[in-house]
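S.K.: Several structures are given next for inspection.
Every number here is computed from the coordinates shown, using simple stated rules; none is lab data. Please read all numbers here as calculations on a predicted model, not as lab measurements. Cβ atoms are built from the backbone, for glycine too; each structure is taken alone.
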Structure I
Amino acid sequence: MDKLKMHTPNKANENFAKLAQLFPNAVTETIDADGNVACAIDKDALMQEISCIVVEGNEERYQFTWPDKKKSILLANAPIAKTLRPCREESIDFDATENLYIEGDNLDVLKLLQETYLGKIKVIFIDPPYNTGNDFVYNDSFVEGSDTYLANSGQFDEEGNRLVQNTESNGRFHTDWLNMIYPRLKLSKDLLSNDGVIFISIDDNEYDNLKKACDEVFGVQNRVGVLLWKKKTNGNNMGFLPPVHDYILCYAKDINAIVDMGYPITKEFLEKTFSNPDNDPRGPWTTTDLSANHKGPYFPITNPKNGDVHYPPKGRYWVFNESEVQKRIADGRIIFGKSGDGRPVQRVFATNRHFSKIRADSWWEGKGMNEDATKELADLFGHAKLFTHPKPSKLLSHILKICTDKNDYVLDFFSGSATTAHAVIQLNNEDGGNRKFIMVQLPEETDEKSDAYKAGYKNICEIGKERIRRAGAKIKKESPMTTSDLDTGFRVLKLDSTNMKDVYYSPADYEMSMFDTLADNIKEDRTPEDLLFQVMLDLGVLLSSKIEESAIGDKKVFNVADGFLMACFDENVSEETITAIAKQKPYYFVMRDSSMASDSVATNFDQIFATYSPDTVRKVL
């Protein structure tokens, strides 16, 4: 049996392995900081392989950088030994829901999700801190030395603060914000499906930096566009040109993999777009341009009615050759405007047009505003100001409509008031979809003077979870005939230190006299279900998978995803229990290293599985 590693992958090691596979001649050996021989990449050999022009030293070049950028990349790649612990009492419909609400630092959570949700997320929406000088950013301890930095990456600072106010007087104003957002962008890219997209809301303060960071992480070629969302009717006299909009940047994992993006075709759209003023027997029609900007035929087209001669507009060409144009004029598929005296255009019939989506433009007005979001929360909670600057669910609904199918995963790792979850539930109710949301939020404490605190919400997560509960209940109440199968629940998972004692990772640090008290490598306060979820993370099993409990030989056995994973963490597991499990032929079976009832059971363990389920992958904690 193999031991589970119980920590996130080292992304730097994975990248090294990929480079070594592509360029084996660039792999070399060197002496590391401890004086040991270690594998390394020969930079000169690698540069020779990947570049026709070698850039060296301080030569001038176009680049985007800031202090601590290298540490920011290290932070994204550094492994962590943490886990997610289930919290049934705060969940809704824990055993049946496919939605997740995760409490904890989103950097650590994104790392934990890498194995399980790699390439599975269709849409990511985030509304990160705008860096206005008054809001807070995550403090990832970039001022420490490199050794301490790697050891404590993603942890609390010396004062125990996870968020720090980033005032404009801070000499690292933009640096701190970029150090916060950059590693999170890198990790989020890996979670996107090939045709997945990310939307990021921002204002003028960091728009330029965010755009450059996204260009670098996702690639300029994968920039889908920038939405200008009108968020309010006036700018409150802020500056000479008061801002009334935010930007929403959109990037694709691979823009060539996107089949289409836009609103579903509706009957109203077809009726508005096509008409039949001349009672053409071929049905309703509309007109489209006859020219294009790519190289093509260039010749005069004569209007047979009045003799007018038409050439393509400057820099454009006809889309058909001369013979095809004459044929289409003859059968009425090229006309000269509806009057017959205009420029030549194509007549396109609705029956011949294969529509997939209605394209969205970049100016978004009438898709929800700040005041709508505030009223929406007030209606749900009965309090006017529980959360500052929430996004309206209408805005998120429009984003989801143009880029999700009915069974997609949606991630928001700056969840805030959980608007995204609300929008997912609402859209599923409208179109019968089964989209799944994953919300991630740091349990940031509310100010004791705030309305939220006075109403009993001690941190932002409490607001977000209650918002989902109330929104789900409201939607079901308003649509009782269509919501019988609607998933309004969510599993609450909370970020915590690993379930394993430190001795599991570094026994050399302990004295011999301590080993008797540390014979069990599991922390005393951890439950079997805690262990199960860490195993699911490690093996890449969806955290929303169906979990069933049963008793086999008086031992509790977990069955996850209909036999894909079975696990037993009880003590004194007998051969009879192991045999019964093996006969069910799970893909994975996991148990504690110390759980076997005797040496005889341990000796016969592999033979039992070899007899009844040789293909089962066996792991131990």
Structure II
Amino acid sequence: MAAVMPAPAQSRLLLSGNEAVARAVWESGVRVAAAYPGTPSTEILEEISGYPDIYAEWSVNEKVSMEVAIGAAFAGSRSFCAMKHVGMNVASDALMTLTLTGVVGGMLIAVADDVGLSSSQNEQDSRFWGRFAHLPVFEPADSQEAYEMTRAAYELSERLQVPVILRMTTRICHVKALVTVGERGTHPASGFKKDAARWVMTPAGAGRRIPMMFERDGKLREESENSPWNRVESGKDRRVGFVTSGPAYMHVRESFPDAPVLKLGLSCPVPFEKVRAFAATVERLVVVEEVEGLVETELKAGGIDCHGKDILPRQGELAPNVLRPAVSALLGEAVPEKLAPASKVFPRPPTMCVACPHLGVYYTLSQIKNVVISGDIGCYTLGAGHPWNALDTTISMGASMGIALGLDKGRAEADKDKRVLAVIGDSTFLHMGMQGLLDIVYNKGNVTILLLDNRAVGMTGGQDNPGNGRDIYGNPAPRVDFAKLVESLGVKPERIHVVDPYQLPVLFKTLREEIKIPEVSVIITNQPCVLIDDYKKQPPLTVIDDKCTGCGNCVDVGCPAIHVMRREKAIKPSGKEVELQFVQIETAACTGCNLCVQPCAPDAIVPADPSRPIALIRH
């Protein structure tokens, strides 16, 4: 990645929340930053990697990224790690002990919650981690606050020797605004000082640190009560006052510009006395928070009467079209008429890219019957959709392994003849799948694993990982040999196959043979993501209209470059009615991967340029 040319001090830049955090991390003198890519947090580390004088890395998972940041903070350097909300679950093992040790150098943990489920398997409220781990939580409402709170978090972190959580959401991460920025400060590392009583968390050592954590809680409560980030904004209409934080503050301000608002920027711990005083100035108090009623519950427990999730939903963004009707109903006013329903548009469900190497895998899986397929998290999760319908479960990163073993060991008598397959991507396998495969081997599972190596973290934009031989800067790095890796985990060499996913007959034959073997098999596909530089396009293809019989076999591959132009009903010799699908190929999008050629019964798919013969992709 090209180095960023830092803007001069007091420049105003148009930045997303992610970019603003990255800028503030650099300005704060951070020396070490680590993350695992995950939408909506990915761009933070990508931006950081472009700044000078800071070490950045893509870690193999979020737990490792946090541990790298912890080590740097123990050494007296300022450090940073970032992850999406589900990543914090992975990192929490380290987090829950870090709360006892504390830090020396300032440490910030940016957690991006996907409010509204734009790209996640659940909608999680990361503010709970502040309560669970006894840590302060900052919640920015826009890019400028994301920048300023990041800088303030490092000051607080070092003053109280506590790691700090910056809770972002998709809206803050990706919406751009003007941000006034400064210059990079210098914060030399103070060095690691041995102190086994603090850094070695045996039960005895941890027990002695717990009272210190409680003492720190008291300091944080005082900090929150006096923090300028927790401010009251007056308003003329005192029928309802709002306690809110993060992007929900913007929605409140847009919906009720004349209402009093207590905006929580340092939202954990909650400044109860400030809220109590504010509540006394309004007739009704409404807590607007995304997504759980966390502050509401704490205020009620503290004896402060308020409304919240009794009138507002517990999922999704609390935009004006949600807030206004709810508050109107609370006041006994006529509920505003709903906006006219949006015009119906042609459905465009997410799908895989043109020529994606996973297309052949899912086309093949869709042709195999009597199997149960355990899926995983990645762009290949789209294999659950049309036209393949080739995944039966998807839970979390790396879960395809353990779930497949459970499906094998826990199968019902009626399913004893069904074969169990697991599908996992290369980055996901390195993130959390290796342990699951080891468990399958160790416990003699009868599972066939498809390890889809596309040399990128495809779902989040093609980031590098240990499987593609490049680091975050694009420099050469050791590349994992997946065949050797799975063999080292105990898979027999004869049960390991490396297959070109564009060669459908080979893939189909290998898969059919391996699912019959009553032991662990691993089939590794070996073609790169079509969106990275490793992929090489071939001459595009086209359809000879006069030869197309409408069989639809090419449509079943699922390539979005193939368009059904018309449908016709026909009667087979058996008397069964079928639908014929006559197609065209969008030549401008086609990369000549040859997937659609192989199942085409009438050989109607040919090179768009007759002088360029069809060639299977080779990398």
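S.K.: Of structures I, II, which gives 0.70 when FRET efficiency 1/(1 + (r/R0)^6) of positions 200 and 472 (r between Cβ atoms, R0 = 30 Å, to 0.05) is computed from the coordinates? Mind showing how you got there, number by number?
M.R.: Values: I: 0.70; II: 0.45.
Of the options listed, only I reproduces it.
S.K.: Sticking with this one: State the single structure among I, II that was used to calculate relative contact order in percent (Cα under 8 Å, 6 or more apart), giving 18. Write out the running numbers ahead of the final one.
M.R.: Working: I: 18; II: 10.
The value was obtained from structure I.
S.K.: Comparing distance in nm of label points 7 Å out along Cα→Cβ at positions 176 and 304 across I, II, which is largest?
M.R.: On the way: I: 7.5; II: 3.7.
Ranking I, II on distance in nm of label points 7 Å out along Cα→Cβ at positions 176 and 304, first place is I.
S.K.: Which structure, out of I, II, was mean projected area of the Cα convex hull in nm² derived from, given a value of 34.3? Don't jump to the answer; show the numbers that get you there.
M.R.: On the way: I: 39.9; II: 34.3.
Of the structures listed, the value fits II.
S.K.: Tell me which structure, out of I, II, gives 187 once volume of the Cα convex hull per residue in Å³, for residues 376-567 alone is calculated.
M.R.: Values: I: 187; II: 147.
That value comes from structure I.
S.K.: Something else: Among I, II, considering only distance in nm of label points 7 Å out along Cα→Cβ at positions 328 and 352, which has the greatest calculated value? Show your work: numbers first, answer last.
M.R.: Working: I: 0.8; II: 4.7.
For this comparison of distance in nm of label points 7 Å out along Cα→Cβ at positions 328 and 352, the top structure is II.
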